[in-house]
Structure 1
Amino acid sequence: MDFQPLLARTIHPGIESAARYCREIADGREMPRRQDFRPTKVRSILGYIFLLDVLPGDYRFSLCGVHMSVLYGANVTDICLSEFPDRELAGRLTKTYDEVVAARTYQYIRGQYSWPDRALNIERLLVPMTGADGRLNAILGVTMAECPADMLVIHAGVGVAKLVIDEEITGKVLAL
């Protein structure tokens, strides 16, 4: 996975840290392996990380950092998208995750989470990961907000946010 086009840009340091770590653990493979991911290696952004299990026709949040729970409006750990009460949001997320799985490369966006009374600028990185068998079985997500972590509760709105995308970068798959 070629992160160089992303790393050549000005991006949030947390996103940069995640991209560099994923490039390191990919170690020349098409994608990083899920079992090589160690949350302790990205301790500074741990609260902003989520991990998705890629299931047949669905996605399950196997990990949702504390700051992601604030942005999502709830802790979604162990919840499948098919179980989300907000069907519109579930549909949008499924479409996005399906795109990452189909492309077999990362997706970066810069945009805003918006609620009826406020908006919060964010950057998000989604990185597909494989199992030991080489099959894509997980997506690592990192969403960094423009405000400090201790201010997220104040800046985030109530309920489910709409995502407005200003910029998107999809990675290139490395030739093996």
Structure 2
Amino acid sequence: MSNTINAHDLWAISRLFSYPDAQTISAPIPDGVGVEAQALLAERTQLDPILLENEYVRLFVNALPEAPCAPYGSVYLEGTLMGASTMRVAAMYRTYGLHPGELPDHISVESEFLAWLSGETMHSSEARKDFDFLWAHFQGWTPLFLAQVEQHDQLGWYRRCAEWAKVFFRCQKGQIVWTSGTSEESK
């Protein structure tokens, strides 16, 4: 089965798992974001911002003895923060002139970069190669991360975000079809 990656839903994943500050919460939702993601983003604006922020910190940043849902790929792929896979992702970002303020393999950084990079694949075979690598990297760790979120979320909203993201990833399995008409097997 062939699918095209919905860059708008990748953007939504970035926003759903970004730190819930006022700017992130109030950001307009672009056209093209799926109905389920739109509903989650809209629901977030109705939640108590202090509760949302507290649960984000507890899940992803600073719980004792450790944050139960580290949002970094290298934690799941290598068992450590800032592993070799993080360095490879960071090097890729630098080739595009990007220097994120968060660790390069944070779920929100990777998904936003993938959303942007998917648009570049129409113009560049190198971008397609980079997208394929990063997409395989992303899919290699996000199921484990999302399972942790489902297990540990006490607010309920992050669990619903993880459930939606799992469905998104299942729908993306198979072929990546490039707009230019070429297709490459997703790893």
Structure 3
Amino acid sequence: MTMSAPANLQPSAHPSPPDLQTPSLKRRMACWLYEGMLLFGVMVSSGLAYFIAAYWLTGLAPGDMNLHPQLKSGLQAISFLVLGVYFIWMWHRGQTLAMKTWRIEMVDLQGQRVSRKLAFKRYMASWLWFLPPLAAAAPFRLSVIEVTVLTLGWVAIWAILSRFHPQRQFWHDALAGTRLISARTT
């Protein structure tokens, strides 16, 4: 005699349609890591453009960032804007470059392409990957290494929390009304 879990606890109780299958956590995190590597180049380029413009307009060099907090705030604002434009534009099209490589798509809850408004909502919600550890670290004046360890720990916890979502989606996707699915073949 075999014992099985109650129907409401079995993973197949509410399966997703075949074309809306959630990629594995391992694949989504590999995509996330690859996205970070690709964004490194984007952020270096935008940072370089910002510092060249800041130097031409104000005469402040990148090394003056600690002496002039407005230079640091400007870089943070430009970085937030550049990341927002990249992600909103790419998600509205269905995939970022890393998502194409890992065959992952982003759709709304009905399986359709997301609107720019929904992509913006997801962009704002996706900051839950980073803001909690940064906010927790701020009052303690932690070193860069300590903040990095704290952030990586939070990222691991946030990723693992997706296992508690009914479709195993990240919680910022649930908040935004989006889903990551295995790319559909055309």
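Where a number appears in this text, it was derived from the coordinates with a stated rule and is not lab data. Predicted model only: the values in this text are computed from it and were never measured. Cβ atoms are built from the backbone, for glycine too; each structure is taken alone.
Comparing 1, 2, 3, where is distance in nm of label points 7 Å out along Cα→Cβ at positions 44 and 108 highest?
Structure 3 comes out on top.
Distance in nm of label points 7 Å out along Cα→Cβ at positions 92 and 164 computed as 3.5: which structure among 1, 2, 3?
Corresponding structure: 3.
Hey, log10 I(q)/I(0) by the Debye sum over Cα atoms at q = 0.14, 0.21 Å⁻¹, for residues 20-59 alone derived from one of 1, 2, 3 reads -0.50, -0.69; which structure?
3
Can you rank 1, 2, 3 by distance in nm of label points 7 Å out along Cα→Cβ at positions 28 and 140 and just name the one with the largest value?
The maximum falls on structure 2.
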